[in-house]
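Below you'll find the structures, each written out as structure tokens.
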Structure P
Amino acid sequence: MSDFFAHETAVVDSGCHIGKGTKIWHFSHIMSGCEIGEACNIGQNVVVSPGVKLGRNVKIQNNVSVYTGVICEDDVFLGPSMVFTNVINPRSHVIRKDEYKTTIVRKGASIGANATIVCGNEIGEYALIGAGSVVTKAVKPYALVVGNPAKQTGWVSEYGHRLQFNHQGIAECPETKQQYLFENDTVKRIS
């Protein structure tokens, strides 16, 4: 008896590590050599490729392919049909499996539906990538980015609320009352 749930239509290859309490839903394929943390939720029609690392409590919505080279830390959210790439210049007739780029999604970050993350970039802690955005460069922690190509339009709290900074560079999350400091073009939580 395993410590995780896999729907009868899911394919879970041997040689992968899946944490306790993880759920894998309809028609998903978990490939050998990947690591999935505890309490993750893998939606319908998801592929997790060899070498992928998912932290604890990662939520992957339907129709997402998580390709080799992707690392997601704890509490990451991957929205429906969002896309990762893993080769900068793919060609069908050129084998580039040794050229996969690493993409890191840091703790608590969320990527909206139908967004595309071009490989080799880092998405900072608690960043929020808007639906349909195309990320072509690194995203700072707590940044809100939208568009094609994605541009930063603000900052968000750990609960995903837009932050409004006062003249002292301090903002408060309306939901949690946690405070954040804006300094040197970066944001950090201070309480």
Structure Q
Amino acid sequence: MENKVCVAKTIKKMKTSDFVLNCKMPMGYVYGYPVLQIRNGSLCMKIPFLRYKVTGKPDQTLVFPIRYSVTMELPEERFVEFNDYAYDNRFADVDFDKAVGLFRHESVKSLNKKEYEAKRAELFGLYDKLAASLLNGEEFTAEDNAKMKDMLQMLVEPSLLPIYKVLDKDFYEKYLRNNEV
């Protein structure tokens, strides 16, 4: 039996699930770009949560560090973990109430809202294709892999990269680290 995953729909549905609501995340947190992981032979998706604060000035929306994450097993959509990184020693020096960057960052400043949303949709399509590859052995080509890396490097706020690196070094090395050595 083939397992189908639609990452964007799964995340949208997850936000109103009893599990996430019972985690008691404060209002205002939104999901970031997920991290796909293989854990004990199961495909899991870690969804980071962060917040933004609109300043009223163009390209000056404040970006705060990733504070929470929820991990679910795919394709079952079974929740396996909730994390509050304020209680994680790896983030002892992070001030979660202090902005770490600004949106819109340089790589997306030239995009209008419609173009930005189209890029996000394209990236989520690549997540779906990668999940299908990992779950069902469907093709995920070197070209797909390069495109996903390019899209993630374009869309992920650069100020969040250090946190992504700690959350999952393998995913970071494969998709988020710049080509610089």
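Nothing in this text is a laboratory measurement; each read-out follows from the coordinates by a stated rule. Worth saying up front: this structure is predicted, and the values here are computed from it rather than measured. Cβ atoms are built from the backbone, for glycine too; each structure is taken alone.
Quick check: 14.1 is what I get for mean count of other Cβ atoms within 10 Å over residues 26-33, calculated from one of P, Q. Which structure matches? Going label by label, the one that fits is Q.
Ranked by mean count of other Cβ atoms within 10 Å over residues 34-41, structures P, Q are topped by P, which has the highest value. Upon calculation of helix-only ellipticity at 222 nm (-39500 (n - 2.57) for each DSSP H run of 4 or more, over all residues; to 500) from the atomic coordinates, which of the structures P, Q produces 0? It traces back to P.
Among candidates P, Q, the computation of distance in nm of label points 7 Å out along Cα→Cβ at positions 58 and 114 that gave 2.5 used structure P. Could you tell me which structure in P, Q was used to calculate FRET efficiency 1/(1 + (r/R0)^6) of positions 90 and 138 (r between Cβ atoms, R0 = 41 Å, to 0.05) as 1.00? Derived from P, not from the others. In terms of mean count of other Cβ atoms within 10 Å over residues 74-81, the structure with the greatest value among P, Q is P.
Matching task: 0.8 is the computed value of distance in nm of label points 7 Å out along Cα→Cβ at positions 42 and 66. Pick the structure from P, Q. The structure behind it is P. Here FRET efficiency 1/(1 + (r/R0)^6) of positions 50 and 154 (r between Cβ atoms, R0 = 25 Å, to 0.05) is compared for structures P, Q. The highest value is that of Q. Matching task: 10 is the computed value of relative contact order in percent (Cα under 8 Å, 6 or more apart). Pick the structure from P, Q. Label of the source structure: P.
Suppose you compute distance in nm of label points 7 Å out along Cα→Cβ at positions 18 and 146 for every structure in P, Q: which one lands on 3.7? It must be structure P, since only it matches.
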